[in-house]
Structure 1
Amino acid sequence: MTQTIDHAALLPAYLAAGTAVLALLVDLAVARRVVTVAATAAGVAAVAVAAWWVGTGPVRETFCLAEPAGACSWRADPGSALVAVVFALLTLGVLGLSGYALRSLPAGEYCFLLAASMTGGVVLGYSRDLITLVVALETLTLPLYALVGLRRRSVDSAQGAVTFFVVSVVSVAVTLLGVALLYAATGALHLAGVADRLAAGVPAELATLATVGAVLVLAGLLFKVAAVPFHAWAPAAYDGAPVPVAAYLSTASKLGGVVAVLYVVVLGLRPVLDVVGPALAGFAVLTMTVGNLVALRQRRMVRLLAWSSVAQAGYILVPLGAFAVGSGRADAALPVAVSATVAYTVFYVMIELAAFGSVVALRGGADGGTLDAYRGAARRSRLVGAAFTLALVGLAGLPPGLAGLFAKVVVIRSLLGGGAGWLAVIVAVNAVIGLAYYLPVAARLYAPLPAPAAGVPVPAPAAGAPVPAPAAGPGPAAVAAPSPAAVTQPATALAAAGPLRGGGARVTAAALAVATLVAIVAGFAPQLILDAAALVAG
């Protein structure tokens, strides 16, 4: 049998892989950071345009089997195009936020790894069989190990990369074991074929095998979403990575996990939603509750955003928890739950990118720092402070962060429509818990700066730079005779956390402005996101 390959359907994947190669070649030939980043950005933009062009045309399928009908490994439809475009736009955003990080990181390797990860995300959007899906998900994840550990002389970076690698290896092993058990029970790897075999009924002696396989696949994919109890890698990886890489981890990596879970659950495991639904509901409740409670105790900004990201993963998954009840598995309720999950994910990645962009703009090339380092930051950099505040209240689901507010409303509406009112109550309770750490951070941005102690020289910070909180001194005696280290420490901290200057500053500011503007537009016109989410659900 001769396969006919639709190269037009594969065009976004070709361009994504070509962008990764282009980044290496340009860096090798020119060895200029600006040129390498510009060439990578142009390639990423071409991926977005190609994905949009293919998605607006007729549905294209390739790598198909004659039997059963619809058993194709690659499907280019509007939903797939949406996933590919979002991955490309997130990559562009992270490139824009990387100006300062690239001053101390190799630009060629950085851009190559980022483009390679994007390639996995693009392929994931079009995949329709278990093997292609797992390979695409690992292609998305594998470059991130190196990106997290790219700061060569940082112990935290190495620790985060090793933690991320070990946990991911376990997750892919669990996923592949589940795929093997599902294949043994159903004899199919295409998602449509798995659904057909499960709907027709597997032999009684294989029913347990199919159930265990479904649960293992789901558990392995939830590692990528950082859902509890598969979340332990996230705080260490986020805090150890350069801040732009942490932004990519919390947005693109999570988006990949959500897309994989949706494809497997809705397209492949739909006949066994009575098994998968309760598991999803339990994971969602655990994830949002643990994430919010642990975030209350965080004292470092990136770790707080990491645990916030864990909690947000629970909100993303909770609409699928409606499958735990019979009415939530009805044909009319299922697309609503899927649309709510996709819409919340898109709202979330926009707001989260703005939050991390604000951290980059305030901290420059330093790490995220402690929460006290942000005291009074909005008084010195009003626009960045306003953007950060908008992102924080958006994640909390409060106005004027309308995007986050509508995201919460969409989730609760889908739960009530699916007959899972008890889950809606848990979402509301967790949203209130989230206020206890989002709002204090936002208030800290506008808090008055601490007055310097008399007799201690304090260097004037650069415009836009946050002032680290002073350490508690032992008393007046220490003020009268400060040690040289005590006098120079604030200057060192401010230099490390100083604002961007030059071209990198302008690009970072532009990327933050675009991310914030997109979040604002989405808040005022949420129907655009809901209509796009309906494409995936359809």
Structure 2
Amino acid sequence: MSRPSDFPPPYAPSDYVAEPSDPEGEQIEVGILIVGAGPAGLACAIRLGQLLEEHPGVAERLGEVPVALVEKGKQPGSHLLSGAVVNPRSLRRLFRGRLRFEDIPSYGPVHGEAVYLLTKRAALRIPPPPPMRNHGNSIFSLSQLGRFLADRAEEGGTMILPETAAEKLLVSHGRVVGVRTGDKGRGREGEQLGNFEPGADLVASVTVLAEGTQGHLTGVALDRFGLAGEDPQVWELGVKEVWKVAKPLRHVVHTMGWPLRLGTKYREFGGSFVYPMGDDMLTIGMVVGLDYRDVELSVHDLLQELKTHPRIRKLLAGGERVAWGAKTIPSGGFHSLPSRLHAPGLLLCGDGAGMVNIARLKGVHYAIESGRLAAEAAFGALQPGATPATALASYDAAVRESFIWSDLYEVRNMRQVFGRGFLVGGALASAMTVSKGRIELGALQAEPDAEAPLLRSDQTSSYPAADGELTFDKLSSVFASGNKTRDDQPDHIRIQSRVPRDVAELWAHMCPAQVYEVGDDLGDGTVEVRTSPSNCVQCGAISAKGGRLTPPEGGSGPEYTLT
């Protein structure tokens, strides 16, 4: 059978690099520009506000807008989704002396945990493996945390520009000088509509890319400046729901095993989580590595199947689903980090740079810490007498000296070992965790997700039918995400439209938002792939599995509020 990588998308990163094009007087000039209102970008903005408050002379030198942040979602938090059980150390450090951690809105500390190995009907409770121990961590809605952090950033002087897609990286004489924002008000064929607004050049002394997973301009920058890591990045896809429930859940739950298959040939790596959200809500999610091979695997439908398990169904009894969402998670780990985290005029941080500890399912505190460190490096580059190249290189040094680097190094082969199967991978992963990475397993190179050879099983026969109460179809789930994408805007998805049936069916099953449809048989062993771009919740899975997302019109996509 085929591999998705055999059918690369009609996409070239160089198409998204440009010189500034607006006349000099019409460019929007800012001091430091941040792309992305996620935890990394907002932490960067908050720290810059603190530094500029301490050094008002620098703020004055940076002009009317010392710090600007562009966010493609309707508002900060609109596109944020995570579990999320968060290690508090980075938030404490960011707000030290200014705000108590207890005053940040959360669902409180983790009070206990349970880990189950599931079969279709049974659940064997096992001692929590070291990576799944969450004592001292707290439970958050990442979208709610994003809105809280955005308020703090604006209080510190950051200008936040929502509904603004960063479409092109502006590079002049080998140096990043800002971004070009996307047009608004174009029709499906690119024609100008009555409400057309052209994009604009946002120029800055330093640009910080904090776009999150599958960041558009981050990928462009990695290509333009040769920053790719030792290993290719690989991803997981997470699909989650938020439920109002009749009975409170008092501890966090993780599961392994069913509905995933343990056989090595399937490469089905992942598991589920159930986290309490106060007395009347919980969140439940399924996470699966995108290097899986089965054409018929659907993470959305696996989550629906999971909910039929007696132990999980009991948690949801008498409840109601109130939110749904999906997002990819970078999981390549230490060896997939960019070779450098800076380029002339540019810094990379957070999930976009792959700063996720997949063993612990943790990345939020790394994003916040990297954003804080990026702010300090950017601020240093603007000091009188500073050499910009040296000042921005200090960011790499700071990350290497931080807990981000040491934590990721300890689990540097964690994702790769599961290519040997669940049981062998689990044993090696536990050994690495207990030894804090001192066990050397040699080079275990990752393979890009799109290069996994495909196979076909009868997986779809096990997926439950949607009943609208416990289990749900994809289209009703897109509605539950609050998706705000116009039906008639230009298609932002880049794929080959003529591919073998197995590749087309892979995309159709994989997408949690029912964007891809297998069309007519073209008579030469290929089929047409039809798309419904307005369904897209920008999870990024297609970019891992043979296609490419580009930015839709600003303000498009989901409107997450509880995720």
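Any read-out appearing in this document is the output of simple, stated calculations on the displayed coordinates, not a laboratory observation. From a predicted model like this one, the values you see are computed outputs, not experimental measurements. Cβ atoms are built from the backbone, for glycine too; each structure is taken alone.
Okay, here's what the table says:
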quantity	calculated
helix-only ellipticity at 222 nm (-39500 (n - 2.57) for each DSSP H run of 4 or more, over all residues; to 500) from the coordinates reads -7000; which among 1, 2	2
Which of 1, 2 leads on distance in nm of label points 7 Å out along Cα→Cβ at positions 195 and 331, largest value	2
Mean count of other Cβ atoms within 10 Å over residues 315-322 - highest-scoring structure of 1, 2	1
Structure from which 6, 25, 30, 25, 13, 2, 0 was derived, P(r) over Cα pairs in 10 Å bins from 0, in percent, for residues 131-370 alone, options 1, 2	2
Origin of the derived value 22 (relative contact order in percent (Cα under 8 Å, 6 or more apart); candidates 1, 2)	2
